[in-house]
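Got some structures for you, see below.
None of the figures in this text is laboratory data; all of them are computed from the coordinates on show. In this text the structure is predicted, and so the values were computed from the model without any measurement. Cβ atoms are built from the backbone, for glycine too; each structure is taken alone.
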Structure I
Amino acid sequence: MKIIYMGTPDFAVLPLENLIKHHDVCAVFTQPDKQKGRGMKLLSPPVKTIAEKHNIMVFQPQTLKSPEIINIIKDLTPDCIVVAAYGQILPSEILQIPKFGCVNIHASILPKFRGASPIQTAILHGIDETGITTMQMSEGLDTGDILEVATCKITDDDNYQTLHDKLKTIGADLIAKTLTGLENVTITPLKQDDSQSSYAPLITKDMAKLNFANPANTIHNQIRGLFKAPGAFAFLVDKRLKIHRAKLTDNFAEELPGTLIRRDDKLYVACKDYLLELLDLQLEGSRALSADDFIRGQNIINKILN
């Protein structure tokens, strides 16, 4: 099958590599290069790096709505356009071009968690199962017909990064299966039940501020779901303290919410109901540390996170 691939971040790399092995990927569309880091160095999206490695044409338009871009896609005559975390809405003119339509690799079991942050939102909601849906794209936000679904368990130890890595592998396998099914006409598209839909909003830094008046499970999900980017945090005196990893306990909290507690060489914080064990932390201006190393470098007596 002749394919145009549209994707940008690391999540979209494995599916592209898998498609290159089995199909004719004639072009890749990805977001423009961006300046990052302290030196503001211009960096290419991960998908662009893979495409160039395989000598595939790369396009990085600011928008897909221009007549020039639409004509380029028409001239490429793709059988299918595969989309994975691309970062732009496909206009209706493009959706109508391929014989087999445009297929999106979405990181949830649709219609649950339509939108920009399905992986993070699944963890924030504390659910124990998510998955990948391949979907026939329509003009709505993740509203198209479901083609294939593969599920994935979410464990208490999963955070955004670990679940992301599980799902990108599942997505790479499922898109290959989906394209085979479309070619062989063995897939029956299933309309989504809009009444069962939910939304996964864009993640913002405002979501990362911890409030220890909430239950420990809520705090734990926030730490896991927002791991590293943007990173859940509270303030220790006047410095931002990111909490990268924590562990639920069955110890009731008797102290004020936010109180740091050292017990048996372990570090805890009191939440609304239970103590939450803190495992990896990073104080503003410092590197990430284990709780052991953090305790050695800080006087936590009578300190409260807020």
Structure II
Amino acid sequence: MTSEGRILIVDDNPSFLDMYTEILREEGYIAEIASDRATALARLDEGGFFAVLLDQKLEGPSRPDSGLDLIEEALQRCPGAQVIVITGYATTESVERAFEAGASDLLEKTTALSALLRLKLRSAQAHYRAQQTRPERALARLWQETQAAGDPQRKGKLLEDLVAAMFRSIPEFGSVVSVNRKNDIEEIDVIVRNDCATAPWNKEGAYFLIECKHWSRPVDRKELDVFKRKLERRRGRSTVGFLIAPGGFTQALRDCALREAHQEPYVILLGRAAIEEFIAASDRMAVLSRLHVAATMGDASK
């Protein structure tokens, strides 16, 4: 079955997990399970889910409504998916909070749950298919959220989610391997596997590294040097990287990127105009390939 049949279940109750799995198997869906926040986020980064079933009390009945904290994360990491909250402890406050965060529905754990869930999932799948035929709508919505965010940390996180969704929308590439990976040496915003079999991408390394800078000022050359060192540490597995900055780049950075474009690794720059062109395009691979040519042949203006 394609990704159109994938559902993520986020619940820590084994008996309910068994019930969900049985229902979904009968309907022909693929069910993946996460019993805690960390596992849920890792699964969401894989993308391709059309629905997320989210337990309101993820850490047990005596704990806070921690499951609701994942609603926005799920929507950001899986654009087009619908989040359905499952609860046995509905209150006016929790219902309002769930829908304000973006949940598409809230179902109570009653005897009617099985029948209601089947109907809601069919509707969610139809919604997802419609979104996938016009992915620019989901990207445009996420871009609007990114620009509207007031908190700088949230704005940066939304930009990372947008960029991951942008690359997921190109079927010729492989999956998004990770978003916001950190270790003791470095932090990498987005990693994409390069499975493309056509030029110019088939001549590049196995992975694309992507750096996102949602700054209020243009990004300077120092950041380009730092990013190139991250690429160099991959020893040829990442021959090209993408530096993405809605606030633009200094002229010194653009000049340096063009001067060094004939050397591996090299960096393709995406400013605001390139982001918006990518989102609006019906053929996003063509846009990215044009940016590749522009970056390597002498035009990094966007």
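Assign the value -14000, calculated as helix-only ellipticity at 222 nm (-39500 (n - 2.57) for each DSSP H run of 4 or more, over all residues; to 500), to the correct structure from I, II. If you can, show how the numbers build up before the last one.
Working: I: -7500; II: -14000.
Only structure II yields this read-out.
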Discussion item. Once Kirkwood radius over Cα pairs in Å is calculated for all of I, II, which comes out largest?
Written reply: I
Worksheet item: Where is distance in nm of label points 7 Å out along Cα→Cβ at positions 9 and 153 largest, in which of I, II?
Response: II
Worksheet item: Given that mean count of other Cβ atoms within 10 Å over residues 25-32, derived from a single structure, equals 14.4, which label among I, II identifies that structure?
Response: II
